[in-house]
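Nothing in this text is a laboratory measurement; each read-out follows from the coordinates by a stated rule. Source: prediction; values computed, not measured. Cβ atoms are built from the backbone, for glycine too; each structure is taken alone.
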Structure I
Amino acid sequence: MPQTVAVRENNHRKEYPITKIPEDCPVLDIGMDAIHDMTGIVKKAGTVVFNGPAGLFEESDFATGTYEMIKAASKVDFSVVGGGHTAAVIEKMGLEKDFTHLSTGGGACIEFLTGKVLPAVDALEQSKKIFG
């Protein structure tokens with residue numbers, strides 16, 4: 001859990017500890033302290049599953065968390081990315097070759113990794129049983 005987050009306050013990025021977030025400010029990114037802590041953890045990992053951006057990456061003021069987490073994840077031995085938005089950012093950064101697997105289906109990717117049945121795969125398996 002990030003300990004700092006970034007919000008938009010008076011049209012600027014401002015960071016707060018998670019215990020002091022103003023009620024009228026939506027959280028739009030993880031904070032710089034959180035980025036430092038979380039990328040350090042990711043860099044030490046042998047395997048990373050990355051599903052979804054860390055912030056509102058479409059806006060430059062709130063893209064830092066996403067970009068830094070992607071850079072860190074691109075350095076690990078085995079990395080799986082789920083989600084079209086995240087895959088698009090990775091491609092924009094030119095790092096797609098640094099990831100083991102990119103899936104545009106974020107929810108389906110997590111479902112598969114957690115052992116749940118995917119309806120389309122199940123339908124194909126049933127079809128094979130019937131039609132060979």
Structure II
Amino acid sequence: MSEAAAPIKLTPEQLISLVGHGVTQEQLDSARRELGEKIDNQDAKIDAVNRDLTVKIEAVNRDLTAKIDTVNKDLSIKIDNQNTKIDAKFDKLDAKIDSKFNLVLAFLLANVAGVVALGFWLGQNVVK
């Protein structure tokens with residue numbers, strides 16, 4: 001409302017009512033200018049508060065973003081460490097399973113070889 005205030009437009013009935021109370025057009029225009037200035041001042045105050053709040057919100061946003069990034073990095077490191085430990089445990093378990101499997105397989109092959117040898121021996125000695 002920084003431009004010149006336009007005159008207040010009233011209906012004839014409103015104008016007669018106000019004039020009956022002794023109010024002139026000049027007084028109405030003066031009141032309009034005064035109200036316009038008050039509105040401009042309030043708008044300026046609201047704009048200043050809005051700017052201050054925007055600056056504060058941006059600062060909080062930056063701070064929270066930095067904290068989230070730090071927590072994210074820390075969690076990523078911890079997760080990577082846990083994954084490494086789990087992989088090591090799986091590798092150890094896999095080695096144990098392979099060792100047991102090889103032991104059982106060797107035992108079975110030895111038994112099969114023993115049965116074959118027994119059959120061969122029986123075939124040589126008993127069947128004659």
Structure III
Amino acid sequence: MNIIEVVNSLEDVIITGGATEEDVIHLEKELGLSFSNEYKEFLIKFGSVLADDVEIVGFSKSKNRNVLEVTREERGMNNGVPSDLYVVENTGIEGIIIWQDESGAIYQSSPNKKIEKISSSLAEYISSK
């Protein structure tokens with residue numbers, strides 16, 4: 001399934017509302033990176049998403065769900081994370097942060113551990129939860 005189908009299949013989901021293409025370009029410029037095509041599609045269709053088992057940050061007025069604010073904050077606390085990654089989820093569990101790169105690959109960082117690739121796409125990551 002693609003990211004749209006995966007999010008649409010979630011139960012008890014709250015969608016904050018989609019971004020415009022201009023919003024996406026602005027976020028990329030502010031972070032100095034490029035989002036994956038999958039994440040751009042997610043941002044434009046949904047903005048950010050909260051569901052029972054997942055909270056994907058994105059385009060939101062809330063600082064806690066805004067990819068720009070959350071990525072800036074987590075970069076400051078996760079020195080070993082490459083600058084081309086952006087946060088897609090702060091799990092709120094033992095400092096575990098979920099990141100994505102431009103290719104769409106998903107990574108996990110946690111305190112005192114090396115960052116590791118855990119999934120090939122955001123859709124796959126959400127489906128695995």
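Worth a mention:
- Parent structure of the calculated result -32500, given that helix-only ellipticity at 222 nm (-39500 (n - 2.57) for each DSSP H run of 4 or more, over all residues; to 500) is the read-out and I, II, III the choices: II
- Among I, II, III, structure where Rg/Rh (Cα atoms, Kirkwood Rh) as derived comes to 1.90: II
- Ranking I, II, III by distance in nm of label points 7 Å out along Cα→Cβ at positions 24 and 120, the structure that comes out highest: II
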